[in-house]
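Heads up, there are several structures right after this.
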Structure P
Amino acid sequence: MPTIEEQFSVVLHNSAHAYKQALDRRLTDLSVSQTGWMTIAFIARSDEPLSQIELAKRVGVEPPSMVPMIDRLVRHGLVSRQPSTVDKRVMFVLLTKSGAALYKKIQIEADRFRATLLSKVNKKDLNLIVKFLEQIYNAAESI
């Protein structure tokens, strides 16, 4: 019989995977891959320009894996690269007008998806789960 800790690990992994896959299916019509729309969303939600390395960290991929994704988004006119004025080795990734417009569409669909998915979840429970997952995230980041 698995321990509660093992059950937690499996449920957390499976839930995160199922959530991402379901949202990806919802965004299929936007012609952007999961990593693509996640990249666009992280750029759009950031208060400051993100370097390619910081963007890779937030998306959860290795920096070398981020380069081809950014290249594709640049080719599609959704993002641009801008060298840092402080360190020319650092490249910031910025949304273009087309990228910002696509993000608005992503946001609308993601909001609809979350509303549908969470419609039957008690708000008090949802607040508790969010706080719990933040604690898990912070604990994992500090190990």
Structure Q
Amino acid sequence: MDELCISQKRNLWLWTAVSRYTSQILGYVIGDRGWDRVGELWSQLPKVYQRRLVYTDGYGAYAGFFSAWQHRLCQKGDGGTCTVEGVNTSLRHRCSFLVRRHCGPRNTRGSLPTRIDFAARSHNQACQDRWERRLAKTTRLTT
């Protein structure tokens, strides 16, 4: 799990949960950096993922939400959150409004969730296509 700043002035953040195995976006929430956003994001995740370990950066909202057995704190540069950071970079490439201020409105009720949803579905489809190509390649090699 990780958070990405959309607007510091408006305290608007994009919280993302990503599968370390497939790199697919499992859920996202747009809002402030409060403890409640972690709960919202957690409720979006499939039950299977709610029983797994959670790797996060050192932000305090995570430590307050998750129990000690489930939460793995990753120090900067150790690679523990590199999957979610890569997805955040991908979202920045797909959604110019996450990078530049003049690329459209950033209201949380209108176009912003729609645009992020489109980018997330596009990203997940690309991950699925990569997985299927890799699977087809390995089955060709074994037969």
Comparing P, Q on Cα Rg over 2.2 N^0.38 Å, for residues 35-74 alone, the highest sits with Q
For helix-only ellipticity at 222 nm (-39500 (n - 2.57) for each DSSP H run of 4 or more, over all residues; to 500), the calculated result is -14500, so let me know which of P, Q that is. Q
Which structure, out of P, Q, was mean count of other Cβ atoms within 10 Å over residues 83-90 derived from, given a value of 9.8? P
Output 14.2 (mean count of other Cβ atoms within 10 Å over residues 43-50, calculated) maps, among P, Q, to structure P
Identify the structure, out of P, Q, from whose coordinates mean count of other Cβ atoms within 10 Å over residues 27-34 was calculated to give 14.4. P
Taking distance in nm of label points 7 Å out along Cα→Cβ at positions 11 and 67 for each of P, Q, the highest value is that of structure P
Given 133 for volume of the Cα convex hull per residue in Å³, calculated: source structure among P, Q: Q
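Quick note: the coordinates plus some simple rules give every number you see, no bench work behind them. Just so it is clear, the model here is predicted, and its values are computed rather than measured. Cβ atoms are built from the backbone, for glycine too; each structure is taken alone.
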